[in-house]
Structure P
C-alpha cells in the first residue's frame, strides 16, 4: 500500500467553533465576578462582626459585633456566678458561691472566679482575619462548615477554691500514715507500722472544672477517692532506730547568736525528730529515707527566737509642714534571722556532726532610702492629692484605715520605681495593729484581716491619678461601695492580689504624706512639678442593674434564731472616666478607666440551731 504524503499534508485543518469557547469564557468570567461580588458583600457585612460558625461553648457568636457578643456572654457568665459551683462525693453535696463576701466590710469581698469577656471576644473576632497570608479564607471556610470553638478566658483563685473544698470534704478523707517511731517518757524509741490512706482527688476536680470553664459548660463535679500509699515503710526505718536514739541522747543542745543563748531541751528534740523521704533519683531502697528534724517545727521555734534578734531596717524619712521639713529620721541597717539557712545548719550539725552548740545565721538588711540620699531629694511641692470619705465606718474599719495610713506616711518613692501598695503595707495581721472583719467564703463565715485597706487603695489611686502617674495595676471592687463614690474611681487592695501599682516617672523622688481629717482620708504626693497637666473627665455611670433580694445565711457565730443584717443593698452598674495627661513637651496621653459592679443584695445572718 502506497501512502501519498503530499495529499496528507494538503489536508485542511478542521475549523474550531469559536462560539463555544466564547460562551465558556463568559460563564467563567461571570462566575468569577459573582464570587468576587459575593466575597466583597460578605466581607463588608462582617467587617465589624464575628464570622459565622464561631462559638464559645454552645453560644453562637455568628454575626455579632464585639459589643453585642460581650453583652450576650455577660448574661451567661452572670448566671454561672449566681448559681455557683456544685461539688459532690458520695452522698455529700456542696454548693460553693463564687464570691467571697465581706459581711461587715465590702472591702473584703472579691471574686473567686472572674471571666475575661473582652479578651475572649477579641480572640473570637480575630478568627478569619489573618490577612498577612491567605489563611484567613481557609479559617472562614472551616468555621462556616465545621464550626470553630473559642476557649473562654478566665481567672480564678485555684488555691483558695481547693482550700474551700478541703474545708468541706476533709471529714471523708483519711491521710496515709508513714511508718514512724514513738519516743516514750524515758526517751526510748519504738517503731510504728505504716497505714494506707484515702484522699479526694482535688487536682482532677480542678482540671475538670477548668476544662468546663473554657466552654462555659458548668456541670456538677464528682470528687473521687484515691488510695494513697505511705512513702515510708516499717522495714525501711528499723535500721535507723540506733541513730535516732543517739541523736535524742545529744539533747539538750544550745542555739546561739552573739552573746545570746537558747537551750533546746530533750522534749524539743523528741518533737522535732522525724524520718524524711528523699526526693533524689536513682537511690537505693535504703537511701530513700533519712533521719532529720522537721523543718516546720524548727522554724516555728526559730520565729520566737527571731523576736529577740530581728531589727527592722529604717528608711530615712521626713515630714513636711508648710513647705518645711519638721521631722527627720535617719536610715539604719537591720538584722534578720535566716530561718531556712539556720534550719539547714541545725539539721546538719546535730544529726550528722553530732554537735551540741550551733551558731544561728543572721543577715543584715539595708534600707531602701539612706540618709545620704534623703538629704538631696529636692522635694518642694505637692504634685497630686487623693481624698476619700469613710463616714459610717465601724470601729474596726476605722482602726485599720488609721493603721494603714500611718504605715504609708512618710514613704519615699524613687524615680522610675514601680510602687506596690500591697508591698508597702506589709503584713496585715494582729501583730501589725489590724483588726478582723467577718467574711463569707464558700458557704462559711470566717474572720479576716484587711477591712478598710481598700480605703487606702482608693485614696492612693486618686492621688496617683491626679499626679499624672502611670497606673500599672488597678482593679475595681466587685460591688459598688458607698465609701468610694463617685463610682469608678476606686481601687481594691487585698494581699497578694488585687494590688494597686503605679510608677514614679517624674525623674524625682515622691514623698507620701497621709492625714485624717474627721471622716476624710487624704494622701498628698510631694515632689517636683515637671510641667505635666492632668484633666479627668466626669464619671459616666450606665447599665444600672437592680439589687437582688436579701440573702439569709445560717451561722454558728450568733445565738440560735438571732438575726443580724449587715451591708445594705446596692445596684449593679458600669462606670468609666478618662484621664488626659498633657506633658511639658506638648505630647498627650489618654486612658479610659472602666469598672463593672455586680448588684449586691443585703445579707442577714441568722443563728443556726445546733442539733
Structure Q
C-alpha cells in the first residue's frame, strides 16, 4: 500500500473549511456563507482520495478491501462515539417525542444514507428543520462515503482499459455541475443533499489529482501568486455567498487553485502555520462534535455562551482526536472491534427508534384537532414524524373528495344556495375552519372551505401553469387556483376569510388576490396570526408534560413566544392590506394569546396550542365571540345587499 506525501498546507486548508462552518452554525451573521466550508471539504476529499487510489493503482498494490478498510478506520470510530454519546444524552434528557427520530437519524448516518433521509424529511411540511435535527451534519459524511464507493470502482474500471482517469473526472464533474445548476432553481433541497448534484465538487478535486502528476516538474514558487488568489476566492465565498447557488463554484475553483499552487509562497506560509495545521488535524472531530454541542445547548436552553460552546467543542475534539483517531486509523486488527461497535450503536439506534414518544396526558382535557378534516389536499403527504406533532390529539381524517379542489372545495350547508362564506388559506385557514363553521352554522350560513396545508392561497394574475409548489404539480396548482377564482366569481360570497401565517408573507406581493376579491366578494376578513411558541416543531401538550406542567382548573400557563418581531411584522402587514383594499377588515386574535414575550399555552386543563404555531380547537374557539360578532355585524350591514344571492 502506497501513500502520498504529507502537505501541511492541506491541513491548514481543512482548518479554513471547518472554522467557518462552526461559526455559521453558531449563528454569527457576519459570515453568511460559512456553510461553503463543506464544499471546500468535498474538494479536498476528492483530491486526497483520488490521489491515494491512483498511486496504489499505478504501483500495482491497490485493493478494494484495503481501500475501504482504511475508510472504515478513518471515519467510523469517532462517528460511533459521537453518535453513541448523542443517543445516550438524548435518552436521558431529550423531549420524548424527539427520541425516535434521533434513533432513525442515527441509523441513517451509520448506513451512509443520511443525506437521502434528510432530503426526504427535513424542512417538509410538519417536518423538522435543520436546527431541530441532532445529526443533520452527517449528511456530508454520507455524500462522501457514497462517493468512496463509486470512485474506486470507476477508476479501476478505467484502468483496465488503460484509459486516462482524468477524462472520467471531467465528464463526471461537468455533468454533475450542469445538474447542480439546474437543480438549484428546480429542486434546491434535493440539490443540496444528494450525491449527483454534489459530485462535481468532489470531482473537481479528483480531476486535479488525475492531472497533478503532469505538473510535478513545475517550480511551485513560479505560480505561488495563483495559490494565494485561490485562497482569497474561497475566503470571499464565506462573506459573499448567502444561499445555494452557482456562486459556490468560485469557492470550489479557489480550493482547487490552493491545492494545485499552494505549495509555496504566501499561501503556503499562511496555511502551514502550526496552529492552523493542528486545527486542521482536528477538523474531522471538530465537525462531528460541533453540532451536537450547539444542538443540545439550544434544546435545553443551557446558558452556554458562544465562547463556552467553542471551548467545549474544542475539548471534545482534542480528546477524540488523540484518544480515538490517532489510535485507530492505522491499527490493522481493529476492524472487528469497529464492527462490534457498529452493531452495538445500530442496535441502540433501533431501540430508540421504536421507543414510545408519548407522555401521559390523562390529566389534561382531551382535544380534537380538525387540521386535516377541512383539508383539500388529495394525496397523502403526512411526514413520518407527524405523530410527534400530533401527540395524543384526536385528528379526524379529511372528508373532502379527491377532486374537491376542482369543484368548489368542501361545501357545508343547504344544497339550493351558493356559499355565503368562503375560507381561503393554508394550514392556518384549516386551523380556524372549525370555529368558522361552528359560528356559520349558528347563522344558518352555507360555507365553502377552500384551503390546503402547505399551499399558499395567493395568486399572480394572469394565472400561469408553470409554478412549482409543495405537494402540487404546476398543472395541479393552476387548476386549483383557476377553480377557486372561478367559483368565487360565480358565488359572489358575502364573506371571504383569509387565514395564513402572515409573518412569512411580509416581503411578498400578494395583492392580485385582494384586487380580485374587491370585485367578487362583499367583505374580506383577514384573521390575525397568533403568536408562535418557542418549543420547536413539537406537540404543545406533549411539551407541557416534558416541562412537568400539571394542569389546575382556573390557572393559565404561558410559555416563551418565538419570532416575536416576525409576528409583529405580520400584524403590521395585514393592517397595511386592510388600508389598501376597501372591503378588507381584520379579525384581531393576537391579543387573546399574547402576554408580553409569552404566549398562552394552557387554560386550566385545556391546551391552547396544537404545536408551535397552530392553535388547538379549544384555542381557536377562544376567538369565537369575536368571530360571531364580526359575522353578525357583516350580515346586518348594507354592504351584503349589494351582492345578489344565487
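We did not get these values from a lab; they are worked out from the coordinates using the rules stated. Bear in mind that the values here come from a model prediction, so they are computed numbers and not experimental data. Cβ atoms are built from the backbone, for glycine too; each structure is taken alone.
Given structures P, Q, which gives the highest value for distance in nm of label points 7 Å out along Cα→Cβ at positions 131 and 267? Intermediate results must be reported in sequence, preceding the final value.
Working: P: 7.9; Q: 3.7.
The maximum falls on structure P.
Looking just at relative contact order in percent (Cα under 8 Å, 6 or more apart), which of the labels P, Q belongs to the structure with the highest value? Write out the running numbers ahead of the final one.
Numbers: P: 11; Q: 15.
Evaluating relative contact order in percent (Cα under 8 Å, 6 or more apart) on every structure, the highest lands on Q.
Identify the structure, out of P, Q, from whose coordinates helix-only ellipticity at 222 nm (-39500 (n - 2.57) for each DSSP H run of 4 or more, over all residues; to 500) was calculated to give -17500. Each step should come with its number before you reach the end.
Numbers: P: -9500; Q: -17500.
So the calculation was done on Q.
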Q: Could you tell me which structure in P, Q was used to calculate distance in nm of label points 7 Å out along Cα→Cβ at positions 27 and 251 as 2.1?
A: Q
Q) If distance in nm of label points 7 Å out along Cα→Cβ at positions 187 and 547 is computed to be 6.5, which of P, Q is the source? A) P
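Work out the source of 0.70 here, i.e. which of P, Q gives that when FRET efficiency 1/(1 + (r/R0)^6) of positions 235 and 355 (r between Cβ atoms, R0 = 35 Å, to 0.05) is computed. It would help to have the intermediate numbers written out before the result.
Values: P: 0.70; Q: 0.20.
The correct label is P.
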(Q) Tell me which structure, out of P, Q, gives 1.13 once Rg/Rh (Cα atoms, Kirkwood Rh) is calculated. (A) P
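Suppose FRET efficiency 1/(1 + (r/R0)^6) of positions 115 and 563 (r between Cβ atoms, R0 = 35 Å, to 0.05) works out to 0.80; of P, Q, which structure was it derived from?
Details: P: 0.55; Q: 0.80.
Here the read-out was taken from Q.
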